[in-house]
Each structure stands twice: as structure tokens, then as C-alpha cells.
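Q: What follows is a set of structures to go through.
Every read-out reported here was derived from the displayed coordinates using simple, explicitly stated rules and does not represent laboratory data. Since the structure is predicted, the reported quantities are computational estimates derived from the model, not experimental observations.
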Structure I
Amino acid sequence: MEVLLRAAMLKPTAGIIGLLLQHAADRLDDAYQTCTGEHRNGRAWMQCQCLFGTFRLERDYNHHLDKHQG
């Protein structure tokens, strides 16, 4: 029963942490000013894991055309 109770408590916590970090990432992306030669290529996501579980985090993806790096 303890395992089920722990799972029931941790899953929503991971969702809340994911939302808080996504809002922080969105604020950072909104404030970012692209450098000369950079081009915005939409959003990229990654699966993140924390103490409470996993969540998906999306960020803006910028690519520098001359340097061939993102």
C-alpha cells in the first residue's frame, strides 16, 4: 500500500514541477534576443527526470547558420 500511496503523491508533484519549470523556460525564451546569424527553428523538447518523476520540457531552438550549431 505504501508504494501505491507514494506513486499517487509523486506523479502530480512531477506535473507541478514540470509546469513551473516550463513557465520559467518560456519566460527565458521570450526574453532571449537572437545574435547576428541566428535563426529560430521552432521548439524542441526533451524528457526531464527529477526526484518526483519525469516531465517534458520545451524550449525555443535557435540555429546559427554560419557556425552550423544550435
Structure II
Amino acid sequence: MYRLLDHNLIEEAGKIDVPGKPMSYKVTDEFLKKFGLNSLDELPELPRYRVDENKQIVIDDLIAEQKEGD
């Protein structure tokens, strides 16, 4: 976090109204510029995931791709 702040890639966005009042952050225009983006809408979608009964992260998109390849 500190490195991102030092490079002006993120900035404080305010405190979240939950116990402990943690700070939230947002990306800066410098972040967008460094990654060649005009807006956050240009970021790729994150894969869908869930936590299974063993508390392991399962990425549903990867499972679907594997099944299609069989």
C-alpha cells in the first residue's frame, strides 16, 4: 500500500463506516495513465470465484474452460 501511495497510484478515499473505521483507497489519474486506461471501465472483468467446503478458492471460469476443452 505504501509503495502505491508513494508512486501516486492510489489515494485515500475516506474511512469506511464499519468497526475499526478502516481507510478506503481509490486509484488516481496517474494509475490510469501508467496503465494506458481512460477509465476503470476499461479494466478486464475479474473471474468469478467461490470458496468451497475446504475453504479453498475455486475460480468458476477456469472450471468451465476445462470442461469445454474435454
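Q: One of I, II was used to compute helix-only ellipticity at 222 nm (-39500 (n - 2.57) for each DSSP H run of 4 or more, over all residues; to 500), and the answer was -15500. Which one was it?
A: Values: I: -15500; II: -7500.
Answer for the origin of the read-out: I.
Q: A value of 17 was computed for relative contact order in percent (Cα under 8 Å, 6 or more apart); which of I, II is the source structure?
A: Values: I: 32; II: 17.
It traces back to II.
Q: Comparing volume of the Cα convex hull per residue in Å³ across structures I, II, which is largest? Spell out each step's value before the answer.
A: Numbers: I: 79; II: 171.
Max of volume of the Cα convex hull per residue in Å³: II.
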